[in-house]
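Novice: Each in structure tokens, the structures are laid out below.
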Structure 1
């Protein structure tokens, strides 16, 4: 095997892993009933998670299978420049509704794989989340707690989500305002030596405008902002600068 082939081998394996992750959703596609199946693709000017910049300009494909209470899916992030942030996520979530009041409790498990983990960042980690949603005014308040297994990190977040009718456009503007706090015992678990503990707070807003075209396709444009306090660059696999960031998204979803 030549040097170029060896260099590309991890990425080939990564892509194969992502494609194999689509098989469970494809298998469920043959079932009729109350299952919703979605294929999506999104372009991002910046990829952020928990207030941390994970990558710069990126492309994110994904597949989802959902019933009234169960959701399964897989997505990947492919940066257009820095290969350190090629990332795959596998997700499973279960939501329990309490009567007709609109209160729900969701248990969510997500496994993340970073293609080319460097500088002590974990190549694999899992996040376990419990989220309680309660109707409040025109929207909902969502309180969630998350455990990052590899980093031994705990995250708490409060969000307010809802939609605002744009009657002249025949569409709805979805909004999400959130604040959160992250605390980790070991931010860089693959770095030899003593554990590196750190904590920071974050806040942000997501504004998205979905527009249905036909009966199965939805185009969604979004503008987003996230800011942090106390975050240090080593939280990001690309050592991104800290502080407030604005980015845009444009995606398409096909339901069948």
Structure 2
């Protein structure tokens, strides 16, 4: 079994570093794969007519790197939105190959609440996106953003905290997704995927996308399963790494087939 871990916007795959090490140490029966998304971690991003193509190509390359057929796809934040787009394309890659997973986990996914939340509306102007991006990446403001983004920042190793914000500074893809992930986009993918069996995962103390918005996802995906972890905020893989490890490994053992 292989587990594809897809990070969200801003930061990057470093948010899964603790989990990845736990898997190596404990050998739970699956391998972890982290796609190298363009526009993150200092990588370039070539703009194409199909804005999703560079990201879907990166996912396809990662899946193709292993001969194992059974995959669980996990997406965090906007990473979950990328998986929804891929699912809406019936898991077809830009190279014309279909790569369906055994199961799909969408953790604090972005989409259903876009018209209800203030932040997506604030980020519509490109200048505002660029301004916010610079604020988050400003080293002098890191203590402020740690309080805004984490409930218990001191539980995260300092080198990993610093890497998290360094990843924000080097993320040239940050403003791009606000043009791609829109209410119209959500309506389109929901219409195609409403009967599918996704596993939605949420934090009860979630502040980026509050847990009350789970109701919108439940209406849009009535055949999916939903689980809320009361003690989690948006980044449990960093703040509550043991709890995150236990939940993900248990989910993989129990997940229903996507199809």
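Novice: Going by relative contact order in percent (Cα under 8 Å, 6 or more apart), which of structures 1, 2 comes out largest?
Specialist: Largest value of relative contact order in percent (Cα under 8 Å, 6 or more apart): 2.
Novice: Something else: With FRET efficiency 1/(1 + (r/R0)^6) of positions 81 and 193 (r between Cβ atoms, R0 = 30 Å, to 0.05) coming out at 1.00, pick the structure among 1, 2 it was computed from.
Specialist: Derived from 2, not from the others.
Novice: Looking just at Rg/Rh (Cα atoms, Kirkwood Rh), which of the labels 1, 2 belongs to the structure with the highest value?
Specialist: That would be structure 1.
Novice: For helix-only ellipticity at 222 nm (-39500 (n - 2.57) for each DSSP H run of 4 or more, over all residues; to 500), the calculated result is -12000, so let me know which of 1, 2 that is.
Specialist: It traces back to 2.
Novice: Given structures 1, 2, which gives the highest value for mean count of other Cβ atoms within 10 Å over residues 105-112?
Specialist: Answer by largest value of mean count of other Cβ atoms within 10 Å over residues 105-112: 2.
Read-outs throughout are calculated quantities, based only on the coordinates presented, and are distinct from any laboratory measurement. What you see is a predicted model, and the numbers here were worked out from it, not measured in a lab. Cβ atoms are built from the backbone, for glycine too; each structure is taken alone.
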